[in-house]
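Read through the structures below before going on.
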Structure 1
């Protein structure tokens with residue numbers, strides 16, 4: 001890279017997660033960051049939750065179809081845990097061990113926001129599921145894209161067009177406002193890992209904020225290192 005050097009241990013890639021409410025722009029920004037990193041010579045793996053691996057994609061269909069909601073928040077949490085276990089073992093850890101950057105659209109923070117804060121699943125249950133599925137694995141950086149609820153829902157509606165809203169998009173405005181509050185709390189509680197980014201503007205201005213956060217947290221200027 002021309003102007004930056006990576007802060008990293010030998011051989012291991014970097015793990016960056018994108019979080020936020022519906023319509024925050026995660027899918028767009030994760031692709032833009034991937035392109036930027038690849039242009040700088042990094043190997044990048046794009047993935048998502050729920051899903052990201054063959055087994056986890058089956059769970060994704062169950063969750064987004066509304067099956068998890070019918071079973072209750074704790075059962076839905078177990079579905080997410082099963083999907084995450086498959087995803088981590090078969091996609092995330094192998095890619096990191098090969099030195100790739102892994103960019104993931106949602107990870108365990110979404111479970112804590114959706115099923116924990118809003119579904120009222122007990123913290124000890126969430127902690128147990130986290131220990132089983134990811135162990136010591138944590139993102140090196142979590143970018144929480146923040147938009148007003150009304151803006152996010154309008155974007156989500158435009159994105160799906162004539163299609164039906166999924167299990168989470170279909171929730172009421174109170175749910176989505178609670179979700180935004182939950183992500184704010186996650187950012188406040190773990191400022192070393194999380195960066196809250198105002199994603200109200202268009203994709204290009206937001207991508208600059210994303211890149212600034214990645215550069216500040218995961219890279220250091222060559223001149224400062226010399």
Structure 2
């Protein structure tokens with residue numbers, strides 16, 4: 001493995017474990033047993049490392065979501081797509097833990113993420129169209145499909161933030177199983193559109209990701 005690849009791998013591991021803000025380029029160099037100068041030969045600064053890691057994350061997600069246009073998508077395939085996406089979130093979890101910080105700090109990243117979002121929304125719409133072609137859900141018009149896709153994207157990209165805020169988990173307390181429970185919430189968006197022959201199977205698959213912990217009770221307004 002080249003030094004550049006080692007730097008990217010070590011940075012990703014350290015960012016995931018400790019949080020990007022708690023890791024310096026000196027930490028990365030020391031972790032690898034190389035000099036800071038050697039690291040700077042490959043990357044000018046930490047922002048360049050984060051940017052390169054994001055490009056790899058984007059390429060991975062786009063590879064996962066190669067969905068043929070106009071083709072049916074089975075219920076099984078839909079859940080496979082969801083698992084792959086949430087596996088990607090876990091593998092690059094540092095990024096979504098502090099997304100706003102990264103986008104504010106680096107205009108390159110902000111532009112790339114905007115394009116990435118547009119691409120993913122388009123793919124999600126194709127998946128929704130595909131599961132309708134497979135008769136899993138009833139056909140949706142363009143506006144319904146776009147709304148469904150956007151709500152799906154919002155749940156996927158904000159599930160980690162929810163675990164940190166509403167549930168009060170720390171970064172280190174969020175494990176892979178808790179993250180994958182976001183699949184349950186995504187499928188909840190689909191349930192109202194599912195055709196009766198597929199409803200039981202959809203709910204059965206959804207139950208495999210049901211959150212195993214209770215969330216804080218809703219505070220009652222005082223009159």
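Rule-based calculations on the coordinates, nothing more; no lab input. All figures in this text were calculated on a predicted structure; none of them were measured in a lab. Cβ atoms are built from the backbone, for glycine too; each structure is taken alone.
Annotations
- With FRET efficiency 1/(1 + (r/R0)^6) of positions 37 and 141 (r between Cβ atoms, R0 = 35 Å, to 0.05) derived as 1.00, matching label from 1, 2: 1
- Look at FRET efficiency 1/(1 + (r/R0)^6) of positions 93 and 197 (r between Cβ atoms, R0 = 35 Å, to 0.05) for each of 1, 2: the largest one is in 1.
- Read-out helix-only ellipticity at 222 nm (-39500 (n - 2.57) for each DSSP H run of 4 or more, over all residues; to 500), computed value -22000, structure in 1, 2: 2
- With relative contact order in percent (Cα under 8 Å, 6 or more apart) derived as 19, matching label from 1, 2: 2
- For 17.2 (mean count of other Cβ atoms within 10 Å over residues 13-20, calculated) the corresponding structure among 1, 2: 2
- Parent structure of the calculated result 124, given that volume of the Cα convex hull per residue in Å³ is the read-out and 1, 2 the choices: 1
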